[in-house]
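Every number in this text was worked out from the coordinates using simple rules, so none of it is lab data. Every value quoted in this text rests on a predicted model; they were computed, and no experiment measured them. Cβ atoms are built from the backbone, for glycine too; each structure is taken alone.
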Structure P
Amino acid sequence: MRYITDRKRAQGLGSGRSGTHHHWHMLVSSICLVILVPLFVFTFGSGLGRDYADVLAFFSRPFPAIVTGLMLIVGINHFMNETREAIEDYMHGVAERLATVAVSAFGYTLIAAGLFALVKLAL
């Protein structure tokens, strides 16, 4: 039988001060995605299948460019936060830190590449 204090037994399992913030952040981004995903699907769908000149003209308008940019930022941030939560639950130690850095780097690279492509189309 091991004699461990409750604090030592619970160490590394998280704390009450960051879980509420994460929950609210995920709730807000989920509500934003409920609105943005249909807007993005219909906006992107109406521009799909056109030739290059029409796509340039389509994305040079502010509404499609803003909806696409918001969808990129909110969607990929939601993906990164949820993936980070899964990594915290199932990985520990150095592997957890490396996976968290890899997911963050991948997510921010996707956001930067997507916004760069969108700016190239819009301008």
Structure Q
Amino acid sequence: MTSWSIRPADVQAVLNEVQATATELGEQLPEAKFQSVLDGLGWAGPLTGDVPAAVNAMLGDQMGQLTTISNRINAGTLGVANAVIAYNNGQEDMAGAYQAELTRAAETGDFTYFAQHGHQG
């Protein structure tokens, strides 16, 4: 074991704050809000020309960015929580595996490893 001293309660407090902030962000930027912008542009018909298509493309790109941000937040909280549990149980190899899977899940959005191997409860 290393000389690290990880306090699960402190880590959990930080993770709870991260999740609360992420939830707040998600509530502020729902897909319906983006759709309402497009609907608002559509009312003017020919007057707005190609603006709705351009805004739609831009919003589509931003939705992709929001998905990436969400994946990174979720992967980070799952990976850190599981790594701390494993580390405190003396399972340093497993803690490293969770850290590696955190990165993979953040990049791909695939969280099946945590569903299959994550600590429950």
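Compare FRET efficiency 1/(1 + (r/R0)^6) of positions 21 and 109 (r between Cβ atoms, R0 = 25 Å, to 0.05) across structures P, Q and report the one with the greatest value.
Details: P: 0.50; Q: 0.80.
Once FRET efficiency 1/(1 + (r/R0)^6) of positions 21 and 109 (r between Cβ atoms, R0 = 25 Å, to 0.05) is worked out for each structure, Q has the highest.
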For this session: Identify which of structures P, Q gives the largest calculated value of distance in nm of label points 7 Å out along Cα→Cβ at positions 37 and 77.
Result: Q
Seminar exercise, completed: Highest-scoring structure on distance in nm of label points 7 Å out along Cα→Cβ at positions 29 and 61 (candidates P, Q) is P
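State the single structure among P, Q that was used to calculate helix-only ellipticity at 222 nm (-39500 (n - 2.57) for each DSSP H run of 4 or more, over all residues; to 500), giving -29000. Show your work: numbers first, answer last.
Numbers: P: -29000; Q: -26500.
Clearly, the read-out refers to P.
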Exercise. Where does the value 10.2 come from, among P, Q, when mean projected area of the Cα convex hull in nm² is the thing being computed?
Worked result: P
Exercise. Taking relative contact order in percent (Cα under 8 Å, 6 or more apart) for each of P, Q, which is largest?
Worked result: P
